Each structure stands twice: as C-alpha cells, then as structure tokens.
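Next up, some structures in structure tokens.
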Structure I
Amino acid sequence: MADNLSFPHHAAPDRVCTELEKDLQAQAIEHGLDLSRPCPRTYRLKRTGAELTFEVTESVLKVSVDLSWFVPGGIKKRVLDGLNDGLPKLLRRCEES
C-alpha cells in the first residue's frame, strides 16, 4: 500500500520541477534508482520493491511512496523521514529565488 504525502508551496511550478529534478537525479545515481518523467511535472523513481512518484501542481508537491512488503520497516521510515525533512527545504529554496 502506498503512502501519500503532500507539501504545499508558493513557488512557480516550473522552478519546483527544475530543483526537484536535480535532486532526484542525484538520488537516482546514489541509490541505483531509475528516474523517468512519465508526463510533464511528474517524476518517478523506481527499482525492484520501490516506486516513488512526484507530481508538481500549482500549489502542492504530491508524493506517492510504494514500497514492497518485503522492504524492512526501518528503511521505509528512513525514506519517509528523508522526504518529510528534505522536500520542505527544497520548496523553501524555490520560494526564495
């Protein structure tokens, strides 16, 4: 079952996409994930047992985290904690520029 997160923002969506894509590319390289862009303003990080989808709207960054049942709970907590810590910071950077 997926966990759905929402992060409100006041930044230009294109600016959020630019900054988000940079961060996702770095995460994909670091963690061996495949990064795709299935449609405008939507990004997907994927590997066996894990799929994260990011959708940038005019006022919210929506994230869906779908981890397989065999992924240990500690890893799931680290992923969710990392998103809850890192994405608000990214959005604040976007709003300030």
Structure II
Amino acid sequence: MQAEVKWSANAFEAFQHTIKYWNERNKSTAYSQKVETATRKLIFDISQNPFFLAKYYHQKKLYRRIFFKGKFSLYYKVSNNLIYIVYFRSNRQKPVL
C-alpha cells in the first residue's frame, strides 16, 4: 500500500533553492536534474516502505533518509497513511538536528 507524501513549505522551498543553486553554480541543469530524479525515486521508495533504511531521531520524532551518494537528506514524519517531509537539506550544511 502506497502512502501519500506531502512536503512542508520549508522543505519544498529548501529543495527548490538547492536546485536553483546547482543550476546557477554549474551553468547547467544536468546535475540538478539528477538530484530531482534521485529525490523523486526516494519519495516513491519512502511511500512504499517509510522505515526501510531510515534512521529515527527520538528527540524530534523524525525519520531521516540519506540519498544521492550521501549528499542529501530528507527528514520526515510518518502518520497512518501519510508521509510528511519536514526538511530537505544538503549534508554539507550545518546539521539540523
């Protein structure tokens, strides 16, 4: 059974900012398209099995999945049949948690 996935406004904004950053930095959309594809694949995987390969942070009550060769992370909550993405971030940024 596939869960519904929703983004928080902050997570989606961080995702869009990341894509824009890489487009401008590389003067090309090739890398950012790979990030987008990897993100879509991860979201599909999470919707199928949200706990697989996820680390749970008890203090924040969030799951984390690292993807795209360890360069990015998604933090999310699981509630019934809903996956709520709280953070999207590059792992080179200062830690969120």
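What follows draws every value from the coordinates through simple rules; no lab data is involved. No experiment lies behind these values; they were computed from the predicted model shown. Cβ atoms are built from the backbone, for glycine too; each structure is taken alone.
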| field | Comparison of I, II by mean projected area of the Cα convex hull in nm² - largest value held by | value | II
| task | Assuming -13000 is helix-only ellipticity at 222 nm (-39500 (n - 2.57) for each DSSP H run of 4 or more, over all residues; to 500) as calculated from a single structure, say which of I, II it is. | result | II
| query | Comparing structures I, II by distance in nm of label points 7 Å out along Cα→Cβ at positions 4 and 28, which one has the largest value? | reply | II
| message | As an exercise: mean count of other Cβ atoms within 10 Å over residues 68-75, calculated from one structure in I, II, equals 16.6. Which structure is it? | response | II
